[in-house]
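Undergrad: Take a look at the structures below.
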Structure 1
Amino acid sequence: MINKIKNIIFLITSFALLFLISKHYFSENYRNFTHESRANYLLSLNNNKDYLPILENDTSDIVIYKNDLNEFNNKKKRFWEKLISNYGQ
């Protein structure tokens, strides 16, 4: 009997909470607040972009290209590579 009462109270509380949250989320005040907040953010972003510093390009010759193909071809074969190469013969 006590478990049934607990379950009923839990369900009523859950549905009430779900109802109140959805009522707040879909209300007109919340929508207006959201649109106003996004508009303010966009305005502040547009106002502050003029004050951003322009950085100098310092990325020339950053990448060092190496020709490791000869080193890769001349490496010592591993045991499993020998097994695979002997498999087809």
Structure 2
Amino acid sequence: MKHIVLQYNIFIEKEEQAKKKHLYVAHAPTLGISDFGKTPDQAAKNIENAIKIYLETLQDVGEEIPKPDSDEFYVTSRKITLDTPINSFISD
């Protein structure tokens, strides 16, 4: 059997839960799926399994598999300082 390697970008973010607990939520935007875990590594492993199941299901039902993401993708963040009172942030 021939194997093919597909690459999809995954974003992991910490999500606060009740009683000061938190989870890490992994998102695969190209595929529109997510999964979670107690650690970033667990969330990454869980989404990897979810992606595999999703792609195998698409194959089983004869649907087209989404094009893999490019290697030319970078994620960064910057801290921005504003002279704004803390109570003026947009609420969730």
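All of the numbers you see were taken from the coordinates with simple rules; none came from a lab. The structure presented is a predicted model; accordingly, all values stated were derived computationally and were not measured. Cβ atoms are built from the backbone, for glycine too; each structure is taken alone.
Undergrad: Suppose you compute distance in nm of label points 7 Å out along Cα→Cβ at positions 42 and 74 for every structure in 1, 2: which one lands on 3.4?
TA: Details: 1: 6.3; 2: 3.4.
Working through the options, I get structure 2.
Undergrad: Compute FRET efficiency 1/(1 + (r/R0)^6) of positions 26 and 50 (r between Cβ atoms, R0 = 25 Å, to 0.05) for each of 1, 2 and report the one that scores greatest. List each step's numbers first, then the result.
TA: Numbers: 1: 0.10; 2: 1.00.
Once FRET efficiency 1/(1 + (r/R0)^6) of positions 26 and 50 (r between Cβ atoms, R0 = 25 Å, to 0.05) is worked out for each structure, 2 has the highest.
Undergrad: Here Kirkwood radius over Cα pairs in Å was calculated and came to 22.3; which of the structures 1, 2 was it taken from?
TA: Numbers: 1: 22.3; 2: 15.9.
Of the structures listed, the value fits 1.
Undergrad: Tell me which of 1, 2 gives -21500 when you compute helix-only ellipticity at 222 nm (-39500 (n - 2.57) for each DSSP H run of 4 or more, over all residues; to 500).
TA: 1
Undergrad: Another question, if that's okay. Among the shown structures 1, 2, from which was the value 4.4 of distance in nm of label points 7 Å out along Cα→Cβ at positions 34 and 58 calculated? All intermediate terms of the calculation are to be shown ahead of the outcome.
TA: Working: 1: 4.4; 2: 2.0.
Computed on structure 1.
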